[in-house]
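These are the structures, in structure tokens.
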Structure I
């Protein structure tokens, strides 16, 4: 099997030589690293995880630090790896007056995110049937490149989805009222403007509701194998042996096209406003400019589409479980625990230099991790903190954490979003056999279904960082603290 760190270790020493070590899990990139840095860079990484990054990643974090109006640090979470403009795992907050908004800080898959459902089922009720249950879900929920769903929306319905996200889907009959209570932002961002979403984005998005898509997207049947924090677990309704279902997908072609369309405008805005960027993938505009606000309002539509998409997939997942077990949703206890966005920009209030300030926080491959008591944490979780969902990689554990006491002071209320790749898809296909990986996972009791064997090769567990190592960093720093560990038993890959 390919050693996921073999091409990183040689350069690791020279990478760390350029950094200032703050403590066991924080490394700073000094402003002297590159001319034009307005703030230092900050990496939340253990010494072990430092072996998974390279100079290009360091430079990309430094590039973001050069953008106007950036506050405190250009940050990278422990799952960091190279992305478009910003690293994946990147977090940056910008002053609303002097700062910018950049699509590179959100990504093409707007509001790629994770939704976790609870059930009343126990592991022993699912394991004997996992092959059939996984197959039934695979047949019900379209996946793969260009996949299209059975739910065909009209232009009017699409507009409503762009405006109201999960709330629209529930009102359309794809869910129950309580579903929207436990979503980030209650399942939609206010202020989306469908009028500035292009025709091509509408055309791509219309047939793709209720689809997983491709890449690292998945639907996974899991069970809780370990509880770290009994109080928080009780608040979240989790217990050992319990079956859960995790859904990971985003805004599909609609979000991708929204990003593509507005990047063209912002490429010109860089010249118009005379913004010096070290990389045109960081195309941006002043936060209050028309170009930036048009992108921001279109991005909200993409984010709302993604929430509606995950809502519909969850509804169909319930239908499959109801039919398979001949019980209704209430009897199965299929409730939404939480839904978090990964790729999104938010207008939030944070404390900067001891003062409350309204800022635009870009989280790309990063998720909110708001602590106990925060007004945006759902009421039933407010005493313990926001659920933070960190998926594993098909054959490795996923984690439920809670927003930690240090998240607001260290990372603008942000945590990592997954394990983080250490090998590109092309290299994975060249070095891995999808069939062999599928067989090995089956021996471990994990059923995997995908349209193509190459998808399994691209998403092999070994092409990702160890999920335990990643969550240990944010846990030890008090950014997000471990509540429960989830083990996969049935996986549908996009």
Structure II
């Protein structure tokens, strides 16, 4: 099998070839490794090799299909999980994460780990530890984050799908940036163990980025369901998620909101992406209406999200120091700034922000009383260029001085915090809603710019709405097909 033939199949299709003995799993792994050798030096998607063989006696729905996992939250026993940090690059994982075990049991051949920003704290993937990942559609731009390495690898054709996770948009942002499907499951449906009960109070979840809706659905069948040490016994639907692909979603009531409090005037291409989607939805017979106001307080939600994010970063940094004995010199400046802001947050402020999640959830639930889905852009701008969010030199020096003197918490009273908010959330103001409220959401690659750059749109569903999202996604995949598009890298 050559690369062109390999690239023509999704993971489901490759698994069928293996099952029918038309190709061996060893042959697929060889093609994947050859493709990685050819393109990874340019996109820097894979940062760590995992020794892998591909015996033909594997079983499971994806038996013999090459696969990559994210170097954050997806531990592979005996292999370090760096989380994009220099401090953790040499500490091997003690055991497989539950999702990794489920992928292995499904027959996937895991042969590498993918690039991610330090602790997954950014929507771009430019860690000091590994260097920036690059977008296969435009090497000057980011593939998004924090699952940027996984998205770049899939878009470049190294693998048909790859492991990802999402605490503020980290599946959907790179999917939108790289022309892929990215489903964030609802809270509790996919396990986070065994080391973690639920990450970020359930805001962060495990999943994949894929090229096709049917791969996303079949992967959710592999991943969903509780674990003995988990905090929940999730309600998994009687019908498989794979069976939703091709099923009629019915005539849906969809509310559309494009402006946001953080970015009131999104890029014209983001507007065009939604307009194209609305046109397709209308042709399919769905009722779509523009919302005069967001169905939640998006400015307040952004503040609450960032407050909890900074505190969580402070904990992650402290935990990494405890495990490794690392000093500040092994962590990035931006991470140290966010951690300092987190430590400067009082426990009362933190609990208040977590408690307010219920207010955001109730407002969104009220919206779903009259609508089936919420439609937004996934990104408010084009994917930023590599290095675009680097702090100016004078600000870097000032921050370094405050960090060195242990007075970095004073940064909360400077313009640097506003700048971090504007830069880090200004281009992705839509994705945090689903994390804070625990609702499922999906990004679909329904728009390309004239220059050939993909830009996704997002659908947010009510509780247990994964099946509905998959039904509609498959319908739109037929209406506005994207799988024949190939990144130029």
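The numbers here are math on the coordinates, done by the rules we state, and not lab data. Small disclaimer: the values here were computed from a predicted structure and weren't measured. Cβ atoms are built from the backbone, for glycine too; each structure is taken alone.
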Ranked by FRET efficiency 1/(1 + (r/R0)^6) of positions 154 and 378 (r between Cβ atoms, R0 = 30 Å, to 0.05), which of I, II sits at the highest value?
II
Computing Rg and Dmax of the Cα atoms in Å, for residues 322-433 alone for each of I, II, the value 18.0, 54 comes from structure II
Between structures I, II, where is relative contact order in percent (Cα under 8 Å, 6 or more apart) highest?
I
Identity of the structure behind 66 (criterion: percent of Cα pairs over 13 Å apart, for residues 58-121 alone, calculated), options I, II
I
Parent structure of the calculated result 5.4, given that distance in nm of label points 7 Å out along Cα→Cβ at positions 250 and 330 is the read-out and I, II the choices
II
Thinking only about FRET efficiency 1/(1 + (r/R0)^6) of positions 234 and 442 (r between Cβ atoms, R0 = 41 Å, to 0.05), which of I, II has the largest value?
II
Among the shown structures I, II, from which was the value 4.3 of distance in nm of label points 7 Å out along Cα→Cβ at positions 82 and 186 calculated?
I
On FRET efficiency 1/(1 + (r/R0)^6) of positions 290 and 458 (r between Cβ atoms, R0 = 35 Å, to 0.05), which of the structures labelled I, II is highest?
II
